[in-house]
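Some structures to go through are shown next.
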Structure 1
Amino acid sequence: MKRIAIVGTVCGERSVLTNALSAATGLRLIPCLPYSDVAARYKLDTDISDCYWPDSFEYCLGAFTQRIISEQKSGDSFISEGGVFDEITWLMCSFPHIELIYQKPIIKILEHIIVDYASKEYDFIFHVASADLSDLRSQCLKRLFICRNIKYYIIDTTDKEGALNKMLQCLGDVKK
């Protein structure tokens, strides 16, 4: 059984590594759903930057639900691009300039549910970390892993072949 999540805010790098790991292991790839797909399903604004709090929460919850459905259909082995962390870190970091008095408890509840799911469902979590220290979402993701005591592996993407080899080494001798 190998349930793998590859997370991080450097989406291009993450996608390349996710596809490479899927090809190297033969495990099914569950791609990250584009915002437009989730927005169309839940009748949200088509531009993610125009999302205000209610739509942002609905997007996060909708994307989480769709990902769970995809992962559960995949059985015991898959590679999930973004895992369930993409949307929660986006939501947690989307409104830094607003004091979210009522929304913070709701975000915390959703965070707890997502962390609980990830802790039970993922065997491996690889974090494609951003080298940019001002990347708020990347820092939020690291903080989430540390505060919630989630085991993860940091992946440096400066050497993509080395990054893939590190992931394969962490997984053990996974063959096609």
Structure 2
Amino acid sequence: MKLWLERALFVIAPQDSGKSSQLRDMFLDRKLGANGVIPESRNIPDTYYITNERRLYVRLTSPHEYDESPAEFINKAREKMGSGRWCFAGALQPGAFKKMPNAVESIRLFIAEFKPERVRAVFLSPNRHGKLFSEFSDDRDLLRDLLDIPSVEVACIDARRRRSNGLLLADFFDFS
């Protein structure tokens, strides 16, 4: 069986803005197997069953922060997911950094490789430090650029408080 990626969620903000915290908050949803308890450690398993046939690959750290190239990012995701039905949740930085392009180009590359049915890009605005999207968008209209990509949905969430958005993010992976 080949890899079938159904949904991809990208949480987007600059480094140290709360991306991994918001992703960990998805564990408030009991279907992720943590009994509604948010793991405090960044060292969590990266795959979870969300239905009998469907798994979720969670990546807390952006490829920008790991100094990965786009090819390394794609290859790592492919290796982690393997074959079968999958969903993906991961962090991205809005601008190009080290070897990775900006969020728009990173998502385009991801879509070209995996062809997910749905993609949601969620900006942390305000982020955990209270900074708004406009303060880290480098004068590009990242929202418009992402909305121009077919199958991409875009949202902004208030990330100033933990435990406020976890169920909202996890609901993207609800197939019931």
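Among the shown structures 1, 2, from which was the value 0.75 of FRET efficiency 1/(1 + (r/R0)^6) of positions 106 and 162 (r between Cβ atoms, R0 = 30 Å, to 0.05) calculated? Label of the source structure: 2.
Could you tell me which structure in 1, 2 was used to calculate percent of Cα pairs over 30 Å apart as 10? Only one of 1, 2 returns 10 for percent of Cα pairs over 30 Å apart, namely 2.
Can you tell which of 1, 2 yields -6500 when helix-only ellipticity at 222 nm (-39500 (n - 2.57) for each DSSP H run of 4 or more, over all residues; to 500) is derived from it? Attributed to the structure labelled 2.
None of the figures in this text is laboratory data; all of them are computed from the coordinates on show. For clarity, every value in this text was computed on a predicted model and none was experimentally measured. Cβ atoms are built from the backbone, for glycine too; each structure is taken alone.
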